[in-house]
Structure I
Amino acid sequence: MNMHILIVEDHKALRKSLREWLGGVFPQCDFFEAASGEEAIEICRDITPDLILMDIGLPRLNGIGTTKSLLTMVPNTLVVILTIHEDEAYRSEAMSAGASAFVPKRVMKTELIPTIKRLLAASGHKGSKGMK
């Protein structure tokens, strides 16, 4: 059974780019996309993602509020905050909301893949074996 990764990002081009990039690295995953926190909540009523990539700067319900809501619905899901906001206050809020990791977009090309692999391997999520 494939792992499910949900990309929650309001910029369509970035969602598409992330999906294509991560799809090449994690071919054993099924990817889902949401443009808002509300849309992510709707998707999680139908699927249980193994991992969620969450932007903070979403319209209406921001990524931190969405993370709190989603983790009450799907508590074993890993959430990686992927954001332009690098101040410690955002990191602290994200971790308090239940995020598993915080990756600034500025360093996503070098840090996102290792972060995802580390989290999936450490959690023992299905399908994470054999990832290099």
Structure II
Amino acid sequence: MSEAVQKLLAMDTWAIIGLSNDRGRAAYDVAKFLQDKGKRIVPVHPTAPVVHGEQGYPTLSEIPFEVDVVDCFVRSELVGPVVDQAVREGAQGVWMQLGVVDQQAARRAHDAGLLVVMDRCPKIDWAGFGPR
């Protein structure tokens, strides 16, 4: 698991599923943290808001460039289709946030060759695994 965490934290472009301008949501703070660490963040939300100065998109498939990591801020029961879309769109990895667990979706992504991290937070893991 720590190897996948380390490899994903080194990747540059992060699609943040569920990211909006709601400052009370964890996605808002985590996205800003990643951006401050030099990552390109891409908000993915049905309303396609601009967040932290970055244009949002309603779905992963509407992003007109490749993303490395799909960071999932959705409930566990909703993450499976997001993971499947990440596989279809050619992401290199999927990060399921704290409390987001779907073993079957994780297995599908892993079997498709993606790096998978589940039930963890990049902001928390950065100190131990982030690029130096």
Structure III
Amino acid sequence: MYGDDATIRKILTELGDTWAVVGLSSNQGRAAYGVAAVLQRYGKRVVPVHPKAETVHGEQGYASLADIPFDVDVVDVFVNSDLAGAVADEAVAKGAKAVWFQLGVIDEDAYARTRAAGLEMVMDRCPAIEIPRLG
């Protein structure tokens, strides 16, 4: 398990409301699009991070985490596992407080590096599933 209930609760309720969603585009058929909408309904600011830098759900997009001109609290990662570790490292460099790898995204080395850097981290879970369960 890469994210106990206490860590999930901390990320969702205590670490801040600005979420950079890596892989979020205007493609409504992608999971990131729907998850971002759920996060917004729960009061999170969703910042799209995608090479196209599209505006999604009313929020300006950026091509990379480094391009975002303000702090982000959580980096939610919707990329393949083989690309996710680099995103986790970028999240550390950006000064995020937590990294969240979506369902099916697992990189144990990235998990170890991210935790060693002092960030909270969850892998292979979905915040849109977890946040309603908080009650």
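We did not get these values from a lab; they are worked out from the coordinates using the rules stated. Only a predicted model underlies this, so the values are computations on that prediction, with no experimental measurement involved. Cβ atoms are built from the backbone, for glycine too; each structure is taken alone.
The table that follows gives values for the structure above.
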{"quantity": "Top of I, II, III by distance in nm of label points 7 Å out along Cα→Cβ at positions 8 and 120, largest first", "calculated": "I"}
{"quantity": "Per distance in nm of label points 7 Å out along Cα→Cβ at positions 80 and 112, the highest-valued of structures I, II, III", "calculated": "III"}
